[in-house]
Structure I
Amino acid sequence: MNFLAISGSTRRASTNTALLDTISQLAAPATNIAVLNILQQLPIFSPDLEGAATQVDVRKLIDLVRQTDGIIISSPEYVHAIPGGLKNAIDWLVSGDAIIDKPMVLVHASHRGEDMLSALRLVLGTITANFNEQLFLSFPLVSKSPSEIGAYLRTDANTRQIRAFISDFEAYARLST
């Protein structure tokens, strides 16, 4: 299976991106998880920029979503809300059909952020009937560096938890398509 992992953070040393990078590395060999980190390159959504005027990075995002078997999202909370870059990417995607009915799940890199998670669950549940709110993975990673995150997630217990999550998402994605 091929999954696309989207980090809602544009920070270079992002906790969420480090979480997704480690998840992709721990996936079984038959599972490919590509981590997307181009949110900062996307122009602000405007219907005037669709069609022939759609920029290369937006077309790349749309094509990646269209080709994937499912999407994993991890995002920080900014001022109790979805970060602007992630919301912008979602806005680009919902103007077409690439994301419609795409299986999606959330992972979270914090012990807080419930306001953002609630808002993101509402948005994802609106754009796809195949958002699985119950399939959720969370680790307390705030204030850890990317290398500390990698080491923490590679402990036996956490690795088992990640692999079970990926396996469950694969089964869900197969049933959803």
Structure II
Amino acid sequence: MRNSLFILISLFLVASCREEPTPKPKGLLRLEYESASYESLDIDCPYRFEKNSRAQVDGQRDCSLVLQYPAMNASIFITYKEVDNNLNALLNDAQKLTYEHVVKADNITEQPFINEDDRVYGMFYELRGDAASQSQFYVTDSTRHFLTGSLYFNSKPNYDSVFPAAIYLENDIRKIMESLRWQEK
């Protein structure tokens, strides 16, 4: 009996020590979003652009509106103002709004936007870090129209968590800027 117990324990030890354990890499959450499809925003305002078909238009007032993304718990706030000899003040306000996030942002990248054919000039700001807003932009024709936009998530800022959604929505903002056309009311 003693020998059989010894043999059994020996076999168990030999069988359990064959493979050396290897540590597994840390897993990361992978968020994937469906490809965006765009449609024309049809509102009675002096501008038009293409928006993501998944975005819901909410709170339209005085040609300002909110594009809601319920699946991502995010919103793009768009504000329209007429230029009335106040272009410098509007530009300063848009830049000031962006740079108020510098306290929490690790980096702010400016990307100029110019579409001379359609008189659309602006700036896209990409904010990195735990800032309240991950993207901001403004566009103008320099004489009559001024449009600003800000991306916000309805959660406490955590850059690592919102990064995939922020990249997806930054592409939507670029599409808004690229497709924007000024209209006369």
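Please state which of the structures I, II yields 9.6 when mean projected area of the Cα convex hull in nm² is computed from it.
On the way: I: 9.6; II: 16.7.
The correct label is I.
Among the shown structures I, II, from which was the value 22 of relative contact order in percent (Cα under 8 Å, 6 or more apart) calculated?
Numbers: I: 26; II: 22.
It was calculated from structure II.
Thinking of I, II, which structure, once helix-only ellipticity at 222 nm (-39500 (n - 2.57) for each DSSP H run of 4 or more, over all residues; to 500) is computed, gives back -9000? Mind showing how you got there, number by number?
Working: I: -14000; II: -9000.
Here the read-out was taken from II.
Given a value of 0.5 for distance in nm of label points 7 Å out along Cα→Cβ at positions 36 and 68, calculated from one of I, II, which structure does it belong to? Write out the running numbers ahead of the final one.
On the way: I: 0.5; II: 2.0.
The structure behind it is I.
Where a number appears in this text, it was derived from the coordinates with a stated rule and is not lab data. As the structure is a computational prediction, the values presented were derived from the model and not from experiment. Cβ atoms are built from the backbone, for glycine too; each structure is taken alone.
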